[in-house]
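Take a look at the structures listed below.
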Structure P
């Protein structure tokens, strides 16, 4: 796989470079509530601009249905990117239309332009290869056939999409700094990690994490499970879970995992429960085996926080994906904060994977410097750890 350093060694002064970044940040209206992914994109963009390239960025935001939607416009992202770069960022109000053509044609060397949301074009995510290739060719025509392509959006490399996969087949292709770093870190987690190796998994659904659970359990020393997915495991042990999130169809799967790997799986022993899913709900702390009827678990309890922290403290390697409670509500944030602080306070090789976990670290005020790596990968990180082939990486290696 050729990297950005290989491209910079050739020289990019005056050359147009098309970069696929991951700028899929959360918005409250037009206000960005967490700019972590924008910050993670900076090193590649800064290096290219410093080398004199004309940097043209493609990215997506949210899940538009293949047509422009104001709420998914990248315009606020362009403004924040300009602030963080300390330089203007030209914004094209379309992807491959008149605005994009004028923006790219007028872009000075050493400058950055951002094209409008690539998912406003239905060809980006089409399952029909000729349709994706058509968009990829339009992007290549936009930047010129002598341009280079830099893949730097690790969060989308598990997708066979026009701006991720098909463009890479048409231009000289390189892995940006973010993709290179993510790949190196995840490789370290899968190939002879230093032990003890502890994984903390949260989030809402067992089905979303089943692949990575199945792949990691034979490798890890301890798997700590919190969040909504914990209640399906508790139900598999025969416990009532009240109105807690439950995937009944996954109970047999969880029972099988507990039977085979029960010595590695650590479940909550106590919980913060509520009579409603609301910030001002009535709450209580109960044993994980005694959730009252009509109540729901929304966070791990104090004894579980201590138990999880004790296991984390023994680890030489930690991977954490998914909050262990509804951290967006203050009453149910203590568990996720305790996990984050336990990892950050240790000396392990620690990786935070997934947008929600990374957002929790920043929202709850935990020092990011305490973690070895905070991934932007989300689903791509999990698929990598499952051993799946990621099209956006495979094409860079071809």
Structure Q
């Protein structure tokens, strides 16, 4: 039996009313969806195994409330194909870039290399979240993305810290700037570089007194993991915990971050005294002693020349006024002709003995300045190692040899 047109129209009205109601509700929800703030998170990447990955990394992730798309704002990009890349790197004027990319693409490298990643979702006020998202989008434009990189004060972590603080109106810095755990740039650099001996040696020898002042929690946030620690304790501008939730993104499958451990100077001093005793025991065998001293003087001289260049010829502020120059003096290069003469069984001239005494005197002066300086530098291990050695060499080779 076929329904009449009147009956069909009667059944259609409820369906049409339901459709109109759904459309009205959708239209009413549009302003709410448009007004929803973006979700902001901080990605913290654990240290990797390559030397430039030793200190970890981080980025800001912004989730669009309308589409659900997550964008990673990563401050860690540089372009090695730039014409002046090498010269800028040497001079300490390296340029880095902020790059915006899908978070899945950004995380692919960390997943492939086994580096763990965690995200901290932040409880920001809606206007702060929008301001941060807008500022990041604007800064990620190619004409705005470049910034001058500094290892300690302008790196991937400090850029994240500063962007978040700007969105919070300075509230983050106000909470962190007045607190300290006693860490220094040197202690953090040496700790994190510990798995690569050449790397931590370079940091410890190459950093001057700038690296030895106690850092505030704000300053120590140049290490991504330290920034994550501070965010866990921070409050938003409404007084609530800043970190709303924290969750792992990728598991960490390689060696963990090196733990803190005390640095002791006395083992180095014992090693220096033992080597000095060996030098004095060989004082009647100048040819053998010269063969042992020649590579030492070469390494000391080259290291000292590099440290002098960092101080006088570059913008690497952390390497300025390095008192390890008293121990690894470029003057050691002037001792090489005398060492070669001794190896050939000849007697070096008076100039050799004068330079030898000057190298020992400079090492002694470096030890004295350690106690007199108003700007301390933690280099007691190196003083303990090199001072006895330089003094012993001056005593053993400072007089014309009498025979081999």
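No value in this document is a laboratory result; all are computed from the given coordinates. Bear in mind the structure is a predicted one, so any value in this text is a computation, not a measurement. Cβ atoms are built from the backbone, for glycine too; each structure is taken alone.
Work out which structure the value 4.1 belongs to, where distance in nm of label points 7 Å out along Cα→Cβ at positions 75 and 243 was derived from one of P, Q. That value comes from structure P. Computing mean count of other Cβ atoms within 10 Å over residues 147-154 across structures P, Q gives 16.4 for structure Q. Rank structures P, Q by FRET efficiency 1/(1 + (r/R0)^6) of positions 195 and 371 (r between Cβ atoms, R0 = 35 Å, to 0.05) and report only the one at the top, that is, the highest. Top value of FRET efficiency 1/(1 + (r/R0)^6) of positions 195 and 371 (r between Cβ atoms, R0 = 35 Å, to 0.05) goes to structure P. A value of -11000 was computed for helix-only ellipticity at 222 nm (-39500 (n - 2.57) for each DSSP H run of 4 or more, over all residues; to 500); which of P, Q is the source structure? Answer for the origin of the read-out: P. Which one of P, Q has distance in nm of label points 7 Å out along Cα→Cβ at positions 123 and 139, as calculated from the coordinates, equal to 2.5? It was calculated from structure Q.
Looking across P, Q, the calculation of P(r) over Cα pairs in 10 Å bins from 0, in percent that yields 4, 18, 22, 18, 13, 10, 6, 3, 2, 1, 1, 1, 0, 0 traces back to Q.
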